[in-house]
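Student: Got some structures for you, see below.
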Structure I
Amino acid sequence: MKPIQLLTCAALLACGLTAMAEEVVVYSARNEQLIKPLFDAYTQETGVQVKFITGGEGPLMERLKAEGRNTPADILLTVDAGNLWQAGQQELLRPISSKTLSDNVPVHLRDPGNSWFGLSVRARTLVYNTTKVKSTDLSTYEDLADPKWKGRLCLRTSKKVYNQSLVAMMITEHGEPKTEAIVKGWVNNLATAPFPDDTKAMEAVANRQCDVTVVNTYYFGRLMEKNPKLPLAIYWPNQNLSGKDAGVHVNVSGAGVTHHAKNAAGAQRLIEWLSSEKAQNLYADSNLEYPVNPRVKPDATVAAWGTFKPNQINVKDAGSLQAQAVKLMDRAGYK
């Protein structure tokens, strides 16, 4: 083969390898309708193709473990710090060093070892019936254990990670004995058996089956968009600004680069872009969540719910104490 032909072949091979590198594969526990517009925007801006597979967080993590070195996934994208922590503990994610992510993601909303980073914030707060409860009647998550709420409280099942994370964070703040007493108080005050989801719990409050519940705010936003006349309102608990109360429980959806990523550099660039001011509104607004980047304002619908002091405890505790939280809820009779 002539030298010029060899150069041409080498150039074509290099181009082919470059083209292969310009693809990022994402395993996502977030719905396609939420993530596809983001990935389309990234492709339009950078030319990098993003392929994704959606599914439940548990099955996706099991798939990553089973595939091992052969996995095509470069990124794991999922909800709840508890799930992200589990992925890190199972060595499904690799630590990365990124000044961009350190600048864009507050320290309490990312893994201390930099294996995963929050990309949107969800607040788990109180929603009450405005015809039966005054806002001045409410104060804290802990107060819902008071006998004055007997027969007036509705909750989502303890089987969902959102409530497991809330209780795990309470263990960090109060210790196990006090948290268990609080959860037992919640159980004693239930108006009915726990509901399968936040929306059902809020509908029970609206229908006067109970007076107050604990939900993620985006469920409230979705329900009120469908029926704005419902007698429901948000209350931000644990807001004693003197420091006595830790603040509203917050959690994250987030992402990390997989341990066996074929395109780790490209994966990191995509996660960094998702944390950027340009992408944050797209990411958070699609699900009525809060931007993780503090320089970005929330969607107008979300902003209308008012401001609050968030809990500053690192959300990793939602994962590291998850097993203790589940056992505690079982002991307390929270089903």
Structure II
Amino acid sequence: MNYFNLPKIDLHCHLDGSVRPETILDLAREQNITLPTTDIDEIRTLMIAPETCPNLGEYLQRFDLPLSVMQTAEGIERISFEVFEDAAKENVKYLEVRFGPLLHLEQGLTLEQVFDSVVAGMKRAESLYDIKGNYILSILRHMPTDRIKEVLDTAEKHLNNGIVAFDLAGAELPGFCEKFVPYAEYAVEKGYRVTIHAGEQGVGQNVFDAVSLLGAERVGHGIHITGHEAAYDLVKTNNIALETCPSSNIQTKAVEDLANHPVKAFYQDNLQITINTDNRTVSNTTMTDEVRKVMEEFSLSREDYFNIYKISIEHAFASDAVKQHLSTFTE
């Protein structure tokens, strides 16, 4: 099977984890930022996580370098464009990218400038390539909550025209959901869709809470519902989509290896699973790689692949027109 030529949909991809290493060098020069090295191979080493990290924290360190050059409108717009361009060039037809708006204010950018920049980069790529996209606002769980409503209010200018959803991301502690109930409710009232990172690091209860307390329609990762019957049943009964990211899960030790990833068992039990990259650079992957790994490891057929593709269409935070467009590739 030619995995490159398959139409693909990526619903879980982080902007700052998908930056081209060469772009880091260019932007650092333009912005007069001193990097730890100017050797492109060493830059790659700093940006790409090892095949297996001791924990999620080690993996998350790979975002420091990209964020250092993502503090100007021009830098953010360029990186946004390039992520969509890279995806389009491997036949990704629809891409949802998430990012933490509050991480890009260190040199005086306003939230409005940040939102204008990411959306402009995406729309430039959409005008040049056969790809559609949207952005998801990731609130970092470890950061103060005092600006969350401001983020949602400011991004409303682009709501359903470039920005579509609310997310919680970052290191996952048990019971994190309760603190964010008012903010998730506020997001839903404004018209944002909801996807929450949960159940990545062995806490199935967090998935249950993300759905029942925060109204999550999709769950980022969610793989540890395997050890939590109530969460598993809730996800299955409520048709909650799981944004699985196989390579990332192996790197962060969420699973031991691909053979032990629950994605096939979920699929066989009719859970709504999708296949995604998480971080194209940090995980040194593409959608083509992720699809190939899953298809080959679990002996899935072309029909299985298009079933998963259709699940991704159904659960995408895209307009009906875009979903109709994506459906044309299944015929």
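What follows is calculated from the coordinates using simple rules that are stated; it is not laboratory data. Everything quoted here is computed from the prediction, not taken from an experiment. Cβ atoms are built from the backbone, for glycine too; each structure is taken alone.
Student: Comparing structures I, II by relative contact order in percent (Cα under 8 Å, 6 or more apart), which one has the largest value? Intermediate results must be reported in sequence, preceding the final value.
Tutor: On the way: I: 28; II: 20.
Comparing I, II, the top value of relative contact order in percent (Cα under 8 Å, 6 or more apart) belongs to I.
Student: When Cα Rg over 2.2 N^0.38 Å, for residues 154-297 alone is calculated for each of the structures I, II, which structure yields the highest value? Write out the running numbers ahead of the final one.
Tutor: Working: I: 1.26; II: 1.04.
Once Cα Rg over 2.2 N^0.38 Å, for residues 154-297 alone is worked out for each structure, I has the highest.
Student: For distance in nm of label points 7 Å out along Cα→Cβ at positions 98 and 130, which structure out of I, II has the highest calculated value?
Tutor: On the way: I: 4.0; II: 2.9.
Largest one: structure I.
Student: I have 53, 45, 43 for Cα extents along the principal axes in Å, calculated from one of the structures I, II. Which structure is it?
Tutor: II
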